[in-house]
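J.: Read through the structures below before going on.
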Structure P
Amino acid sequence: MLVADDDAEVRRQLCKVLAQHRLEFDEATNGYEAIQQLKRRKYALAFVDLMMPRIDGWAVIDFIRSHAEHRGTKTYIVAAGEQRLSTADQDVVSGVVLKPFDPAKLDLLLRNFVKSAS
C-alpha cells in the first residue's frame, strides 16, 4: 500500500488503520516522493492526496494511468471536500476518501479490499 499525503496527521491516521489490518505500506510526503515510490515498487492500493507540494496528486494519478504495471492499483483520492471525477479519471480512481475520515467507512473499504485480494 502507498499513502501519499503531505499532512502528517492524515498519514498517521491512514497508516494506523492499514496496520490494524496487517497491511504493509510505504509513505510519501509529496507527489514527487509518491512517483519515486511507484518507480521502485508496484502497489495493490494507493491513497493519494490531491493537494500536495512539488507535484500534486493528479500528476501521481497520471503516472499510474500511463504505466501499465500500475493499472491494477486501486487508487483512492484523499480529499477535504466533495470531489467529482471525470470519466477519464474513473478508469484509474476507485473512489474518494473524505477528510476527516469516517473510521467505519475506512475500515469497511479495507475489509472489502482484503477480501477481494484473497
Structure Q
Amino acid sequence: MLQKSTAEAEYRAMATTCLKITWLRYILDDLKVIQDKPTILNCDNEATLHITANPVFHERTKHIEIDCHIIREKLQAGIISTSHVHSHEQLANMFIKALGWDQLKFLSGKLGLHNIHSLT
C-alpha cells in the first residue's frame, strides 16, 4: 500500500507496534511479570505525535482512522505512552540508514554493543 506521507507511515508503524506491545504484555502477564507502568513508545516524527495527541480526526488523517483508534485506545488504557526522540538518537536508524562512523558508534554505545575486533 502506498503511503501518503511520512507521518502516515510512522503512524501505521506506531499502530503495529502498539499491537505487538499489547501481545508482549499479555505474555508477560501470563508469566506473572508485573507491568505497572505504560510502555514508552518513542517516535522521531512530531507530526505523528501531534496526530496521536489530538482527539479530533482531521480530513488529512481519515484514511488512517483505524490506526488512530488503536493508538488512542492503548494510550487511554495506560498500556503505552508516547515520547519524542530526536532523529540522531533514534536507535532504529542504526539498522535502516547509512550512518557515519561517529553516529554508528554513538548508537552502538546506547545499545551496549562493543567492537570485539577493537584493540582497546
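Derivation of every value follows stated rules applied to the coordinates shown; laboratory data play no part. Note that the coordinates shown come from a computational prediction; the quantities given were computed from them, not determined experimentally.
J.: Have a look at P, Q and say which one yields 22 for relative contact order in percent (Cα under 8 Å, 6 or more apart), as calculated. Before the final figure, lay out each step's value.
T.: Numbers: P: 22; Q: 29.
Corresponding structure: P.
J.: On to the next question. Can you tell which of P, Q yields 32, 20, 12 when Cα extents along the principal axes in Å, for residues 66-105 alone is derived from it? If you can, show how the numbers build up before the last one.
T.: Details: P: 32, 20, 12; Q: 41, 18, 12.
Corresponding structure: P.
J.: Quick check: -13000 is what I get for helix-only ellipticity at 222 nm (-39500 (n - 2.57) for each DSSP H run of 4 or more, over all residues; to 500), calculated from one of P, Q. Which structure matches?
T.: Details: P: -13000; Q: -15500.
Label of the source structure: P.
J.: So percent of Cα pairs over 24 Å apart, computed for just one structure, reads 17; which one of P, Q is that?
T.: Values: P: 17; Q: 41.
The read-out was computed on structure P.
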